[in-house]
Structures are given as C-alpha cells and as structure tokens.
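Undergrad: The following blocks contain the structures, represented as structure tokens.
Where a number appears in this text, it was derived from the coordinates with a stated rule and is not lab data. This structure is a prediction, so every number in the text was calculated from the model and none was measured. Cβ atoms are built from the backbone, for glycine too; each structure is taken alone.
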Structure 1
Amino acid sequence: MSLLPAIANHINIYAGIIVYIFGFSGSLLNIMILFPNRRNPYTFLSMHSPIADCFALNIGMLPRILSVGFNIDPTLSNRV
C-alpha cells in the first residue's frame, strides 16, 4: 500500500514543477507582449491577469511544490 502514496508524491513533484514553469513563463510572455501596447485600454486591463497569475502561482503552487516534493515548508517559518 505504500506504493500508491509514493506515486502520488512523484506526480505532485513532477507535474507541479511542469505546471509552475509553463504557467510562470507563459504569464511573463503575456506581460512582455502586452506591455508595449499598454496605451490601449483593453491591453492595459488584460495585462493585469498575467500579473495576478504570477502572484497566484508564487503564493499557491510554489509552496506546495517545496513542501511536498522537497520537504521545505516555507509556511512554518515566519520572518516577521
């Protein structure tokens, strides 16, 4: 029965890293493409979605990858 949690752990690690890399790089590419045309109101407003996606990936996905995959839990330490 210990094989199933190990498989789930590996899926969390590798699939999470792939989703994080493609999501973050895609959001950065969207920002780079839309930034020169920011004078247009539509592109100015649609540029905020990739910025929010970058924040969501860094706040939600990155701690999960670190805690599940590498046993580094950044939520346990408080620097404040």
Structure 2
Amino acid sequence: MTDVYNRPRNEQRMAIYRQYTDNAFVLDYLASLQQTKVAYLDSAFDALTSHYGDMETYAKQVLGLTEAQLEEFREMYLD
C-alpha cells in the first residue's frame, strides 16, 4: 500500500534522476531505494525485537514515548 501512496512522489524523483543520468543500472538502483519491501521491514523488526525485546520497549527507551503517548497511538491505529 505504501508503494501506491508514494508512486507520484517516486515518479517525480525518477524524472529528476533521469535528468542527470541515463545509466539503467543507476536508475534501477535509485528506484529500488524508494521501494517498500517486506523483507526490509521484517529485518528491521527482527533487529528491534532482538535488541529491545518488543516494540513497546523500543518506543519507551529509544523514542522516549510515555505510556500515555503509547496509549494514544494504540487508540488511533489499533482500535
């Protein structure tokens, strides 16, 4: 779904990149950097879980979120 929402922005970026190069390898690489891939997200969540145990601990320790803020996020996105 993210790719669908980001498509117009990504197409604009690619048009700009094409002004600087016509190298297919470079353009393919730049396009791949803009993609949302399940494997990338899975790896990030695996690393987070391995280091912090779970998302809530990460949010509190690294992002500095309070329990009240986490509850707001839960209400907005999970309910």
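Undergrad: Just checking, which of 1, 2 has the largest value of relative contact order in percent (Cα under 8 Å, 6 or more apart)?
TA: Ranking 1, 2 on relative contact order in percent (Cα under 8 Å, 6 or more apart), first place is 1.
Undergrad: When distance in nm of label points 7 Å out along Cα→Cβ at positions 3 and 35 is compared over structures 1, 2, which one is greatest?
TA: Of structures 1, 2, the maximum of distance in nm of label points 7 Å out along Cα→Cβ at positions 3 and 35 occurs in 1.
Undergrad: Among the shown structures 1, 2, from which was the value -24500 of helix-only ellipticity at 222 nm (-39500 (n - 2.57) for each DSSP H run of 4 or more, over all residues; to 500) calculated? Walk me through the numbers on the way to the answer.
TA: Working: 1: -22500; 2: -24500.
The read-out was computed on structure 2.
Undergrad: From 1, 2, which structure was distance in nm of label points 7 Å out along Cα→Cβ at positions 27 and 51 = 1.2 calculated on? Present the calculation step by step, with values, prior to reporting the outcome.
TA: Numbers: 1: 1.2; 2: 3.6.
Attributed to the structure labelled 1.
Undergrad: Same structure, new question: When FRET efficiency 1/(1 + (r/R0)^6) of positions 11 and 67 (r between Cβ atoms, R0 = 41 Å, to 0.05) is compared over structures 1, 2, which one is greatest? If you can, show how the numbers build up before the last one.
TA: On the way: 1: 1.00; 2: 0.50.
Largest one: structure 1.
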